[in-house]
Structure I
Amino acid sequence: MGQSGSGHQLSFPGLQGEYQARNPEHTVLYRAVARNYRTFEAIADAGEKRIPKHVTQEFEAFLRCGILAHGFLRLKCGDCKHEKIVAFSCKKRGFCSSCGGRRMSESAAHLVDEVFPKVGMRQWVLSFPMPIRFILAKNPKIQGRVLTLVHRAITTYIRSQAKKKGFHSKLQPGAVTLIQRFGGSLNLNVHYHMLFLEGGYYETAKELDQGPKFWWVDPPTDEQIQAMVAPYVRNFLLPTSVSPVG
């Protein structure tokens, strides 16, 4: 068992180098989009299949991201008076590797420094059959409901494992979930990356002044994972995925 720790900072020696402009117009992805986007747009219009507005905005923002001609900040050091120009970024969530990588790093640092306690974490990855992926992609409410059911199933498992070891206080597990909507080949693949504590926290009436304590549980087997998650999701989605014929 262990106790929750306060926020801690990570240091990365050797990464305090000078800022270097990334020159996105020289990358393979930028060149591919710049050369072919207007053609893609024209083909879609000719086929009477309009590109969704949010997709158009993603492309347009990507082509302006990091380009000085589309806006920049002029930074000046108050001590040495050295100046540097930094181009605006698109801050989109689609396929901009720069903004996506920065957001990923910032999110990871926030979780490690401010959210996760100093206890073991266990990653759960939940994927679905192809027909279920389309249902989840089209209906955010079902997507959220399935996530709630899965969290409930894993929480129940953690508490039941603790009881098998003779622990009878109510554990409070914790988790952070990142929902990913695509696979390795950029195909539609809604799946969940869930970071769960390897146990849960509890408090007793006699030790309230000592703060919460942590109780660790054993990792589940593949058979246990199948038994705990599949029935919840199947029972919820079965009426949704069956439609009348004819």
Structure II
Amino acid sequence: MFQIYLFLFIDENVVSWIFGNSSRTLDEVEANLNVVLQTRIDLIARECDLTDKQRETLMLAGQGDIHRFFNDYQTLRRKIPIGTISQQEYQEVWQDIQPVRTRYSAGLYNQSSLLEKTIDYVLEDHQRSRYDAFVRERRQRQYEAIVRGTLAMIENEMPLTSDQREKIVALLMEDIPKANYHNINYYHQYLVLYQLSMVPQQKLQAVLLENEWESLGKLIQRFQGYKPSLIQNGVLIDD
């Protein structure tokens, strides 16, 4: 006899599945997005000496991204049935929810956002060069912090010397991935493990003892094909 699984959908479920916090309301989510936007523009203003007009234009563009996101959310919300649904219906609903959830988790202000496109034409040449340098340096700091955190996790099972650790950090920093660093989560550790799996084997073997390489090699081998998952979950940006 087949067992039928039923799932109960209520408004609070939808909000928590997309925004990741069951205590949040849509008003709180929108307020948080506006804080993120204001912080982002404050950083750009500090680095690039924005004029009041430039700030206003960027703020309007960022608010446009928020408005567009909530329009898409409401479109999705109208498609989701409230009440008891079957497992198959649940899987279909989850497929619709996942892209919106990933989009929110990765951050609204990516390369295709109105804000980022507006930055491209609002900034003067001298401001643009400062902005590009700021973005590069910030990405480097964020990625290095994630790298060191991931190595600390690895060292719970396989301690490294200080020299080994710094050499592995240096190898990983040779190729900083184009990724979203808005909302750091465990997928960013997977990103580092994937990047480690892409480092030529002989370079890692030159740093590690034979038994250490055997242990690390088994771990990172599991992540060699992880690129599609990192893209799907909004961590790695697909060029």
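Every number in this text was worked out from the coordinates using simple rules, so none of it is lab data. What you are looking at is a predicted structure, and each value in this text was computed from that prediction instead of being measured. Cβ atoms are built from the backbone, for glycine too; each structure is taken alone.
Worth a mention:
- Entry that produces -13500 once helix-only ellipticity at 222 nm (-39500 (n - 2.57) for each DSSP H run of 4 or more, over all residues; to 500) is calculated, selected from I, II: I
- Answer label among I, II for the case where FRET efficiency 1/(1 + (r/R0)^6) of positions 117 and 173 (r between Cβ atoms, R0 = 30 Å, to 0.05), calculated from the coordinates, equals 1.00: I
- Comparison of I, II by distance in nm of label points 7 Å out along Cα→Cβ at positions 61 and 93 - largest value held by: II
- Which of I, II yields 14.2 [mean count of other Cβ atoms within 10 Å over residues 45-52, calculated]: II
- Which entry (I, II) yields the derived value 70, 57, 29 for Cα extents along the principal axes in Å: II
- Which of I, II leads on distance in nm of label points 7 Å out along Cα→Cβ at positions 29 and 181, largest value: II
- Test item: distance in nm of label points 7 Å out along Cα→Cβ at positions 157 and 229 calculated as 0.7, pick one of I, II: I
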